[in-house]
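Read-outs throughout are calculated quantities, based only on the coordinates presented, and are distinct from any laboratory measurement. In this text, all values refer to a predicted model and were calculated from it rather than measured experimentally. Cβ atoms are built from the backbone, for glycine too; each structure is taken alone.
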Structure P
Amino acid sequence: MAESSDSSRAAVAGEGSYGKIPKEFLGNIEKMQFHIYDFANLDHKRDEYLSTSVIEAHGHLWKLKIYPRGNIQSNTDAEYVSMFLFYSDDNDRTDPVVAMAVIETKTISHTLPKFEFRKGQAGYGWPDYGKRQDIIDNDCNHAGTLTITVELQVATEKRSVWFPRLTCCDNEILTKLYCSNETSDVTFIVGVSKKEFMVHKCILSVRARDLYELVITEEESSNGDSDIKTIMLPDVDEAAFETILKFI
């Protein structure tokens, strides 16, 4: 019987897909603030509303529609404030904007779960966001301004991030660098024969710290030339130095 291979170690050669990439909430929150001045003295009757100015968040336009004394669906045991979030963009996109939000005053916080917003569609919110008198007493500032904060998240397509696949291990990469002079930045001239060894300073910094510090010392003592290219080592054996570089 043939031995089964360990598929968990196999590299993924590629990926295919069908259909639209699902949209996800990635935790990116943008905050909007709407100010309703002199809220307590607004003369709107039940089922009469005001619309705020629009604010752009996540590349889309949004506004609030507020019924200061409730809409037709509000409870009648007290005066309530109704509040709805509307998508107000004028674009002609066919895909809906998938969003969720937290809408809060000083003392009230309600979470609007995931909804699909489209152009011309009714907004989402609450007929009984809060009792009107409680909002006047607790949420308006000394000037009578009611501030409503909307923390908005919009779902986006989570795309895979491309990264290059390595086709060789670290030792093979270092060997290729050693055999190539294309990107070398320091040359050691070694021994009585003055044999040249072209190396990479960045490799020395992590694999041969003594040689790297020698390069740095030469640069610092070269009358301000911080980009020295050649270092003389006349008393070092060429074969031994080459063996060290291959080991590095």
Structure Q
Amino acid sequence: MALTGISALAVYKGLDRLEPIRKELVARDPSFKNDIANFKTRVKEVEDVDDLLDDYRLLSTVLEAYGLESEINKRGFIKEILISDPTDPESLVNRANDNRYRDLAVDLRAYAGVNTLKSSDFAAKVESRLTQIRFEKSLDAESPGIRQAIRFQQEAANIKSPFDILGNPILRDVALGATGLPLEIVYQTVEAQGRTLEKRLDFEKFQDPKYVDRVIQQYLISVDTAATANSATAGIVSLFTPAASGINLLI
């Protein structure tokens, strides 16, 4: 089911129908099956964290399952993250400004050895997460912005402060797009970024699915507007974006 030419907002509104179909396609894909089979075979040979880090393909699969595939060349940093104890507030994993790393460290428990990595439960988690990631990527390749929208929807209930958004690149992209803030805001201090977001978003409402949906739709409108910036309809669509209207619709 190709989605080329369909707006990201329209795809988002049809996710309930699309998701089971596209996930089934992912699960049947030969490359996906091969990656999962390879993971289950090679992980049996892992004796310590260094073995995981030295196996490029195995590490690639694990990182992709947690949305960290672009970090593959930071193996020294990855090791320090994985062996740090997430129950210690002062550990590196809790000081790193990226919640994806924390999710991986918590699930893997590599600070206590590699038993969790080699468990059937973790293999099932990798397969489930990788299915979700590749489902999102397949949609995003045809309708950019959808992956960010899905991830924001999944994680919004855990957003309690601006720093929960700023610590996750995907959540940050949605928040900036929805509020009309430029990416250049990241050059400010984290505290200054947080204060700016507090003026644009109501952090007490992220438990409300309707509010989350409004934020996501504002973001996707901005994505679709950018994608059609040179078309005759761009001016009409842009009237509904916070950046163009100057009206904050999310507070």
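Sorting P, Q by mean count of other Cβ atoms within 10 Å over residues 18-25 from high to low puts Q first, with the largest value. Given a value of 0.65 for FRET efficiency 1/(1 + (r/R0)^6) of positions 82 and 218 (r between Cβ atoms, R0 = 41 Å, to 0.05), point me to the structure among P, Q it was derived from. Label of the source structure: Q. Source structure of the calculated read-out (Cα extents along the principal axes in Å, 59, 44, 30) within P, Q: Q.
Supply the structure label, taken from P, Q, corresponding to FRET efficiency 1/(1 + (r/R0)^6) of positions 98 and 194 (r between Cβ atoms, R0 = 41 Å, to 0.05) with the calculated value 0.05. Of the structures listed, the value fits P.
One of P, Q was used to calculate helix-only ellipticity at 222 nm (-39500 (n - 2.57) for each DSSP H run of 4 or more, over all residues; to 500), giving -5500; which? For helix-only ellipticity at 222 nm (-39500 (n - 2.57) for each DSSP H run of 4 or more, over all residues; to 500), the value -5500 is produced by structure P.
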